Structure formats: C-alpha cells, structure tokens
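K.L.:
Input: structures, listed below.
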Structure I
Amino acid sequence: MKDINVLAIESSCDETSCAIVKNGRWVISNIISSQIDIHKRFGGVVPEVASRMHLEAINNIVDQALKEAKMSLEDVDVIAVTKGPGLVGALLVGISEAKALSYVTKKPLVGVNHMKGHICAAFITHKDLNPPFICLLISGGHTYLVEVKDFNDMKVIGKTMDDACGEAYDKVARSLGMPYPGGPCVEECAKSGNEKAIDFPRVMLEKDSYDFSFSGLKTAVLNYLNSKKQKNEEISKEDVCASFQKAVFDVLIYKTKRLMQEKNLDKLVVAGGVSANNTLKKEIEKMAKENNYKTYFPKKILCTDNAAMIASSGYFEYLDGTRDDFSLNVLPNLEL
C-alpha cells in the first residue's frame with residue numbers, strides 16, 4: 001500500500017501548528033507556535049488577539065513544516081485541518097489556509113474534530129496501539145470518557161456537565177494569584193502540599209453516571225479561600241492545590257476504572273492537555289497496575305494542541321472515505 005502523507009493545520013485556540021505525518025503514525029515534521037506569553041498578560045486567551053496572531057504566523061508555520069520535512073506540497077497527499085471545537089476566528093484562519101492549499105494543489109481536503117485528534121495522538125506515540133480501548137480525554141475545555149471501538153467509531157460515555165477539568169485548574173490557579181496557564185502551576189505547588197489537609201467534595205452525580213462536574217469543587221475551593229480570608233487565617237496554597245488535585249483525580253480515576261470494568265477492556269488511553277500532569281499519570285498507572293490494565297499516554301508535546309494529532313485523525317478519516325469541499329465551515333461547539 002502506498003504511503004499517505006497528510007499535511008495538517010491546527011489553530012483552534014492559542015497554538016498555530018502545521019505538521020506532516022506519514023500513514024497516521026510517523027511524524028515527519030510538527031511545527032508549533034505558541035501564543036502563551038502574549039495571553040499571559042491578560043490572564044487567559046483573548047479570542048481576537050489569538051486570531052490575529054494565527055493570521056500573522058500561519059504561512060510561515062506551513063513553510064517551516066515543509067522545510068523540516070524536506071518536502072514540497074507536491075509530496076503531500078491530503079490536507080487536513082481542525083474544523084472544531086474552538087474559537088471561531090482562530091478556526092477560520094486554519095480552515096482558510098487549508099482550503100487555499102487544497103485549491104492550489106488539488107489535494108483532498110479533510111476537516112477534523114479537534115477532540116478526536118487528541119485521541120489519535122496516542123497512535124503516534126504508541127505505534128502498536130489499536131482499538132478497542134477506553135480513552136479518558138481531559139483538556140482545558142473538555143472532559144470525556146470515550147469508548148473507542150475503531151479508528152473512526154468513538155462513543156462518548158461520559159462528559160463534563162459544566163467546568164472541564166483543565167478549566168477548573170485555571171480558575172483555582174487564578175483564585176490563588178497564579179499566572180495563566182494555571183494547570184502546571186497548581187501541579188507544581190501541589191507537590192509540596194498535603195492532599196489530605198482539606199476535604200474538598202468528590203462530585204459523582206447520579207448513581208452509575210459517567211458524567212463529570214467540577215463546578216462544585218471549584219466553588220468549594222473559592223468558599224474555603226474566602227472563609228480563611230474573612231477570619232484572617234493563614235492559607236497554605238500548597239495544601240489547597242494538593243487537596244484540590246486529589247479531589248479531581250479521585251473522580252477521574254474512579255469513573256475510568258468502573259467503565260473499564262463494565263466494558264471488559266484492558267487498554268486505557270489518557271489524552272488531552274491535562275494528561276501531561278505527571279502526578280495524574282502516576283496515580284493512573286498505579287490504578288492500572290493493580291487491575292492489570294495497559295496505559296497509553298501521548299508524548300507531552302502531543303498532549304497539548306498540535307497539528308500532528310490532526311494529521312493522524314485526518315489520515316484515518318481519509319482512509320474511511322471522508323472528503324470535504326470548499327463549503328467546509330468552522331464548528332466552534334462541535335462535540336466528539
């Protein structure tokens with residue numbers, strides 16, 4: 001079978017990225033331009049600023065990806081691009097670039113679900129990984145428990161009802177005066193804290209539910225901090241971060257383990273930005289070892305937003321016959 005080289009573009013939030021991936025698993029190039037330093041001064045991503053930064057960077061990023069791969073557009077077989085979910089303006093920049101490349105080269109265009117891309121990142125790191133498996137997908141905007149039956153057959157079993165896991169991290173970090181992005185700051189601070197110091201709630205929702213809710217936990221942290229301030233009592237940021245993080249992990253791991261048992265599967269993929277959390281990785285690997293599960297984490301560079309994961313997903317979509325025309329539009333609220 002002929003090798004298929006997919007050039008992909010990712011611009012859903014604050015990373016402009018272009019990658020070329022062979023056969024969905026081998027990264028030839030993966031260029032990522034992050035806007036974090038710009039958005040830091042605002043305490044979060046400003047959509048209008050993000051769009052303008054994508055616009056400034058996109059052509060150069062595509063050129064860099066081709067140069068690093070030592071390829072021309074003629075060597076590319078498919079153009080893939082993130083169609084959603086994400087910020088409307090940011091997504092439009094990527095889709096416009098992909099359409100232009102597809103038009104000029106007459107190569108097929110494939111729109112990709114960003115969340116599916118996060119799952120496919122595991123296929124790049126773990127060349128021998130194949131469905132079926134369970135995926136715990138945890139990012140700044142989404143928290144999903146997914147049964148991956150095949151490369152293009154994914155069923156959402158549970159999802160967040162309010163704040164996503166990463167979103168809760170950012171909000172807690174902000175309330176503690178930590179900079180954006182908050183996740184890495186909370187994780188680092190938690191290393192010096194006592195996870196049993198504060199009894200924050202573990203929200204399980206209805207019996208047998210696989211859905212998540214982190215809004216109540218976030219509110220409990222805010223109430224705790226306000227109560228301490230009103231009483232002029234000292235606050236241990238380390239204990240707050242450790243106790244908050246433990247409450248998040250307990251819910252994620254309990255529901256994931258229960259779903260693995262219910263579906264009788266022994267392979268677990270953990271993907272999305274929050275999967276880069278080393279403490280979470282250790283906790284999940286401990287649970288997996290106790291239950292004889294195999295765990296698959298993408299490399300850290302593939303956990304956060306990048307175009308290589310979009311190329312991988314685009315490859316499997318292409319094999320399945322997916323083709324988009326130039327009416328392809330952004331879907332900012334696209335579900336998995």
Structure II
Amino acid sequence: MTWPTTLRTWLLSFTLVLAHPAIALASEDWVQFKTAYISNGRVVDVGQNGISHTEGQGMALLLAVQNDDPASFAEIWNWTQANLQVRDDKLFAWSWSPKVGVNDINNASDGDLFIAWALSRAYSQWNEPRYLFAGIQVSQSIRNKLLRKTSKGTVLLPGAVGFEKEDVLKLNLSYWVFPAIKELSILDPSPDWEDLRVTGLQLIKESRFGKWHLPPDWISLQNNVISAVDGDRFGYDAVRIPLYLIWGQEATPSSINPFQSFWGSFNGKALLPAWVNLDTGEIATYNASIGFRSIADLTLAYPNVDSTQLPSFNPSEGYYSSMLYLFTKLALEDLKK
C-alpha cells in the first residue's frame with residue numbers, strides 16, 4: 001500500500017515526537033509479575049475472583065512497552081481486542097469473568113486511556129502501524145463518548161453509562177492520567193485534551209477535604225459545587241492522583257503539599273494507613289500495600305524524585321499493589337529521560 005505523502009510525513013513526525021529508547025524497567029520484576037498474574041494475554045485479578053479488566057490490561061500493555069517486550073504486548077493486546085473491544089464503539093467492556101466472559105459491557109475510562117496510551121507507545125517503540133491506527137480509534141472514541149462540557153470545564157466521565165443523573169456528574173479524579181492525556185494530544189490532536197488537562201488540575205485544586213485537605217476517591221459535581229461521595233475517603237483510587245501529577249510533570253509544591261503532609265506525618269512509624277476518612281478523620285488500622293507505599297515514597301521525595309527509594313517488589317501482595325509499584329517505577333524511568 002502506498003500512503004499519501006501527507007500521511008507518510010505525519011507518521012514520521014509522530015514517530016520522532018514520541019520515540020524514546022527501549023528502557024529496561026527492572027526486568028526481573030516484570031518477569032515476576034507476568035508469572036504471577038498474566039495467563040495467555042489475560043491479566044488475572046486474583047483478589048477479585050480471577051476477573052480481568054481494562055485497567056489491568058492497559059497497565060500491562062504499558063509495562064510490556066517499557067520492558068521492550070513485543071511478544072507479551074502482542075499477546076496481551078490480542079486478548080484485549082478479542083475479548084473486551086466488543087462494544088459498538090472502539091472502547092472496551094471493562095470487566096471479564098472466566099465463568100461468563102464479559103460481565104459488564106460498560107467501559108472504564110482509565111482503562112481506555114491506558115490502552116490508547118500503550119498503543120501509542122507501542123507504535124513509537126516498534127513502528128507497527130496497526131498499533132497506531134488502533135490507538136487513534138480508541139483515543140477518538142474517548143473524546144466522542146466520554147468528555148462533557150461543564151461550568152468547570154471539560155470533564156471525563158468514569159464510564160459511558162451510570163455517571164450522569166440530571167444535573168449531577170459523578171467523577172473520579174484519579175482517572176485524569178496526565179501523562180496519557182499529554183501523549184494522546186499528540187496522537188489525536190484536538191483542543192479537547194488541553195481543556196481536559198486544565199480542568200483536571202483545577203478540580204484537584206478545589207477538591208480538598210478534611211484535616212489533610214486531600215481529594216476523595218470520588219466526587220460529585222452539581223451546579224458548580226464539588227462534593228465528596230462514597231464514604232469521603234482518600235484511599236484506593238485517589239492514591240494515584242499524586243503519581244499522575246508528578247509523572248505528567250503537572251505537579252507543583254502547592255498541589256503536592258497535602259499528600260506530603262499526610263504521608264509525612266507517618267514517616268518512621270509502623271503504620272502507613274491505607275485510607276483516611278476525610279469527614280471524620282478516621283484512618284485505616286492496617287498498613288497500606290507496597291504499591292501505595294511506593295507512590296508515597298515518590299511523593300515525599302518530590303521535587304527531588306531521583307532520590308526516591310522504593311521497597312523491593314513483592315508480587316504476593318496482590319495484583320493492584322503490584323501494578324501501582326511497577327507504575328511508580330515506570331514513572332521514575334520516564335522522568336529520567
């Protein structure tokens with residue numbers, strides 16, 4: 001096939017903009033993760049009855065690129081495309097069960113972002129056109145299906161269905177994956193991405209609750225008012241917010257200070273709580289996982305992120321902890337470029 005000159009020129013420009021050298025991301029950790037959690041291209045969430053979901057598939061695709069592992073990438077992508085890209089758009093059914101297959105046709109926007117981002121990186125790494133075109137299709141579907149204009153700016157719905165009710169939107173600030181948004185704005189040029197980036201930063205700035213002025217896992221947006229919902233916790237989801245701010249080079253001292261103040265108050269203590277209730281101040285009585293701790297370590301080191309000291313990888317702590325840990329290492333590798 002002979003492509004038009006303009007398309008060939010755009011492909012070359014895109015490759016030069018996004019190209020980065022293959023980086024060995026603690027390959028032993030990657031091998032351990034694959035052994036523990038990946039089976040025939042399917043990332044198995046053992047802690048949730050062996051389901052697979054787009055978050056895990058997308059994260060694994062990104063890690064495969066970072067480890068320069070095209071065989072694993074192809075296997076993971078082929079499974080994802082065949083089993084999860086079954087909607088009437090180019091987004092992905094978020095959850096798959098070994099008993100019934102797809103058990104929820106709705107998408108999860110963070111998983112879609114991870115997958116589009118991974119496809120973009122895979123093209124720049126291995127110059128495989130099918131990854132480029134698939135990434136563009138997913139990116140365009142995210143813009144067309146999931147972005148909404150509000151009084152606060154452009155926001156990202158967590159899924160296509162179930163997060164809009166009359167004049168209320170339910171949002172998850174950890175779905176603003178800033179390094180992905182930055183790269184997709186090159187892959188799929190549109191002012192929507194810049195609007196989304198700016199709005200996300202503003203919402204994080206305004207979503208500060210409780211003694212520690214932290215963002216909750218979930219917020220509602222109604223009539224220009226932001227409220228914390230679903231238990232008012234900073235925990236399982238919101239822990240990713242400082243990671244994406246630092247990784248996307250969007251962090252500032254003021255945006256990172258609440259996280260540093262909270263985690264810093266437990267420095268040197270036996271307990272680093274897995275969550276805090278932003279309404280009551282109650283904290284978890286059990287320790288955060290190594291994955292949570294890795295993000296805390298990165299955050300506490302900011303702005304001198306090169307001084308970050310992470311614990312050793314321990315895949316036995318579970319799929320999600322392992323992913324957060326490996327994502328933190330991936331972020332550190334990216335920030336050193």
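K.L.:
If you rank structures I, II by Cα Rg over 2.2 N^0.38 Å, which sits at the top with the largest value?
P.N.:
Largest one: structure I.
K.L.:
Between structures I, II, where is relative contact order in percent (Cα under 8 Å, 6 or more apart) highest?
P.N.:
Going through I, II one by one, relative contact order in percent (Cα under 8 Å, 6 or more apart) is largest in I.
K.L.:
Still on this structure: From I, II, which structure was mean count of other Cβ atoms within 10 Å over residues 144-151 = 14.6 calculated on? Mind dumping the intermediate values first?
P.N.:
Details: I: 20.1; II: 14.6.
Going label by label, the one that fits is II.
K.L.:
Something else now. With FRET efficiency 1/(1 + (r/R0)^6) of positions 176 and 296 (r between Cβ atoms, R0 = 25 Å, to 0.05) computed per structure, which member of I, II shows the largest figure? Present the calculation step by step, with values, prior to reporting the outcome.
P.N.:
Working: I: 0.20; II: 0.80.
Result for FRET efficiency 1/(1 + (r/R0)^6) of positions 176 and 296 (r between Cβ atoms, R0 = 25 Å, to 0.05) over I, II: largest is II.
A short reminder: the numbers here are calculations on the coordinates, not readings from a lab. Quantities reported herein were computed from a predicted structural model and do not represent experimental measurements. Cβ atoms are built from the backbone, for glycine too; each structure is taken alone.
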